[in-house]
Structure I
Amino acid sequence: MSVEETIAGAEAAQIPQQRGESLLETAVRYVEERHWEVFPGSALDTVGGTQRCSCGDASCPAPGAHPTRPDWAAQATGSATEVRRMWQKQPGASVLLPTGRTFDALSVPESAGFLALARMERMELTLGPVTLTPDRRMQFFVLPGGCAKIPDLVRRLGWSPESLDLLALGEGRYVAAPPTRFGARGAVQWACRPTQANRWLPDTEELISPLAYACGRDR
């Protein structure tokens, strides 16, 4: 399958939002079908015809797409019943996924991400889900626990970890899940959708070489 077909979502996917599906229904499906933990983030409020983050900060860097409480990690749940309770109280809340539990995420610039996807296709690597965010980042889902390995793995490939825009999101971090919106910038999308075929996530070691190479080319 080509990168273009992947981005177009040609694979039959079980997770992507159905037409008319609410944020609550999407969050429930992440829990029930993928067994991911989720928690509600900020929402978008319309003020004078302009969408603003519910946090009240006019210069919010991630409007409608960030945690609202310092104890957000304790909010995360894999219970569909609890998800329904939380989103019924705040139906416009964004859908956020904690990393370091059922998956980690490797975050790279969008341009490097597309280059890496092309190399991974040629290498016939099996990918997990990949998100494309409105702030032009791509996040590759991998098995949890791989973040600590990144610096050594990158050095073995001949790169300095500090020289690459390759971020490892593990315990204590989170990603925004589709269809969460970043204000007027647009919504998070699936570059590689969750399917039955990629239910088993790759190890960090499997993806680090094409990702490091792409980030090095993208510097």
Structure II
Amino acid sequence: MPAYLWHISTEEKILYLTFDDGPVPEVTPWVLERLAAFQAKATFFCVGENVQRHPAIFRQLLAEGHSAGNHTFNHLNGWHTENLAYFHNIRHCARLVKSNLFRPPYGRLRPAQRAFLERHYRIVMWDVLSGDFDPYLSPEACLENVLENTQPGSIVVLHDSLKADAKLRFVLPRLLEHFSGLGYRFEALPMQEAVAPSSLEYRAKQLLKVKM
């Protein structure tokens, strides 16, 4: 799937930590504190309604040098959402998260959704999934997922959400310490300002007219 970014090609010891579903006051400030302790930068794929509820935390993560991406306004599953409704939801988030980075919730997009979004966004996936959201995985298993599968240029998925909170508090400090000890540094994915939301809406309507 060449339209998706799964991994950054590099031989340098660089990792790209990404956090989905925030920001929330119970988790995100703690994540920012842990990252700062290791001079680590990361990318936060934010749910628009959480940004709307907690704008100060969103401003804080940007001020501290992290990047942000659009994760839809209501964490929609693309497979279960009609195209126009999905595009409207992304546009709603784009009014708050002005970024060219997009990650589909659950990693799921219909072909027409992908075809449209890749014109306007860098669609960021991953090559390492911690599984911190999975109720059937132990914190130790989540950490092992990261330690065993990460390599230079890996894009690692974690979640700054209430659902993942307990496992994240186990995994994040340990992975930061482990990879820092191996000489890795943690960088944010480059972010640029995305297409204007009004333009996104217009192009979405044009796309549907031609039934792409």
Structure III
Amino acid sequence: MKLKTMLLKMESNQSIREDSAKFRGFFANKFNSYLLLHNHLGKHKFLYKYPRIQYKTINRVKVILGLEEGINVLQNIYNQCDQIVLDGYSYQIFSKEIVLKEEDFGISSENIKYKFLTHWFALNEDNYQRYKNYNYPERTDQLKSILIRNIMAIAKTFQYFVESKIIVKTDLKETSIKFKRKDMIGFYGTFQVNFNLPDYIGLGKSVSRGFGTIKKLK
């Protein structure tokens, strides 16, 4: 099948140093009538589904990815985001670039290699405890299993039936990441899988905040 994607790149008069979570917060507050920009239902309730809009920092450039119905929201706000205010500081946006695509999504007849452009936030509290107690081969198998589940979750979101076994090879290293002011374990590196995924889509936890962003390697 095909997935419609829209990449909105925004460049300011100076480097925007604040992280993607604050970038997301700005749009959530400024355009709070659009549920897909923040997924907050109110009264501490959230829309628990794979985010159609994801905020990222790639090569120091702020990027917003829209998927399927998220594209319409980005098109609606495109002309209203010439200034971004983060932590009380105003950034003037002097350049906006839009890339619209229809990308292959689903089982592939060959392995495709991807690189994590941002750290993969793979572990939750439960599987982190298991990860700590595993040896290296067991950790590798656990991460492969989690990666497959991440892909399966996206497939379910877009109503794609996975008819063949997903096979993954990984070359990943641990790193430290900050999440809500806490130190967590993340991963970076590459993986190969027999599945087509759009460039810049996120895998794992907190993809709306920019974690787990991937890109195909030629």
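Computed values, structure above
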read-out	value
Given 18.2 for Kirkwood radius over Cα pairs in Å, calculated: source structure among I, II, III	III
Test item: distance in nm of label points 7 Å out along Cα→Cβ at positions 30 and 174 calculated as 0.9, pick one of I, II, III	I
For 3.9 (distance in nm of label points 7 Å out along Cα→Cβ at positions 102 and 158, calculated) the corresponding structure among I, II, III	I
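Each value in this text was obtained by applying a stated rule to the coordinates, not by laboratory testing. None of the values given here were measured: they were computed from a predicted structure. Cβ atoms are built from the backbone, for glycine too; each structure is taken alone.
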